[in-house]
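Just so it is clear, none of the values below were taken in a lab; they were calculated from the coordinates. Since this is a predicted model, take the numbers as computed values, not measurements. Cβ atoms are built from the backbone, for glycine too; each structure is taken alone.
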Structure P
Amino acid sequence: MEITLQEKEVLLKTARNFIEVSLDETVKLFEPDLKSELLHEHHGAFVTLTEAGNLRGCIGYIISEQPLLQTIRDAAYGAAFEDPRFPKLSPEQLEMCDVEISVLSKPFPINSYDEIIIGKHGLIVTEGFKRGLLLPQVPVEHHLNRDQYLSALCQKAGIYPEYWKEKKLDLEGFTAEVFSEKDLEKK
């Protein structure tokens, strides 16, 4: 999937604007006029908020029944106000946050741990009623090798970290186009 610079700008503006609208009802909802098929396609997506490089919220959808633009709005709202790890975002905090978006490919089966490519593959584990997901940038940002990545994935799903060594996990992989406000400022 190739996302143009204009599409990235629109998606990032959409995410930030929807949080602003949710914080202040006098802010007008951003409706892009960009002609883009991508904005109307159904893709899973995550919105991550960071403050001074630290995670401040991350919510998303592996698969979405909504057009991408609406998925981004929903995920942005969730990252700002519904991530159970953090209190609701305040207007002052939003000013200090960087918005990052991950647009996901459709999940595909991972049949062997050897198929996992660090930095390319996000992972989803399903074990009974437990499920966990890590985005492809997570092992890179935390300097994890494949074994550490699998342990972190298990832990995210609420399974003890070394479980993957005892039983072959039911894994799916996905790729993601990842971009942030900070990245676009550099261009």
Structure Q
Amino acid sequence: MRLIVALTGATGVVLGVRLLQALKDIGDMETHLIVSKWGQQTLEHETTVTLTGLRELASHTYSPGDMTAALSSGSFGIDGMVIVPCSMRTLAAVTYGYGDNLIHRAADVTLKEQRPLVVVPRETPLSATHLENMLRLARAGVTILPPMPAFYNHPATVEEIVDHVVGRILDQLGITTSLSVRWSGEMKRS
């Protein structure tokens, strides 16, 4: 399987890091990583992971300014793309086809080729503009997956919450893992 993973400057970059770790652990995954300038800043601010360490988790890495990369063409076959976390700037650029960097262009190509695109927006509260952009993308077939924690699984750590969200992202790409606890329909009683 060949996937594009893009990290932008929104908070929650740990979700992108964990997604790359999970994909590497699964094996037989070809990952193409793009990190925006602000994504790199957020990585440095929110985690102890270096950009070099992050790049080591991916099969291939690209500069966000490299508009000649294979990812910028529909003839480069991919199985899907995830933007995690997705800033509202990136969300707006993807919504309106404003491809001024490789993340925007790769998302545009993913859309035009009708391949799975999962966007993990990180902002709160959401403005009417944010919601309209998400609705427009959802109508175009994009999966909008805000990183909402589940509490039916009684998470004890932030890592368990992150794993659950990453498991849900992978579900959208047809990749089954044991990262997230599945709802069984039974409630625990005290």
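Quick look at the values:
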read-out	value
Origin of the value 3.3, where mean projected area of the Cα convex hull in nm², for residues 91-138 alone was derived from one of P, Q	Q
Structure responsible for 11.9, with Kirkwood radius over Cα pairs in Å, for residues 3-50 alone calculated and labels P, Q on offer	P
Structure from which 17.2 was derived, Kirkwood radius over Cα pairs in Å, options P, Q	P
FRET efficiency 1/(1 + (r/R0)^6) of positions 59 and 131 (r between Cβ atoms, R0 = 41 Å, to 0.05) - highest-scoring structure of P, Q	P
With helix-only ellipticity at 222 nm (-39500 (n - 2.57) for each DSSP H run of 4 or more, over all residues; to 500) derived as -10000, matching label from P, Q	P
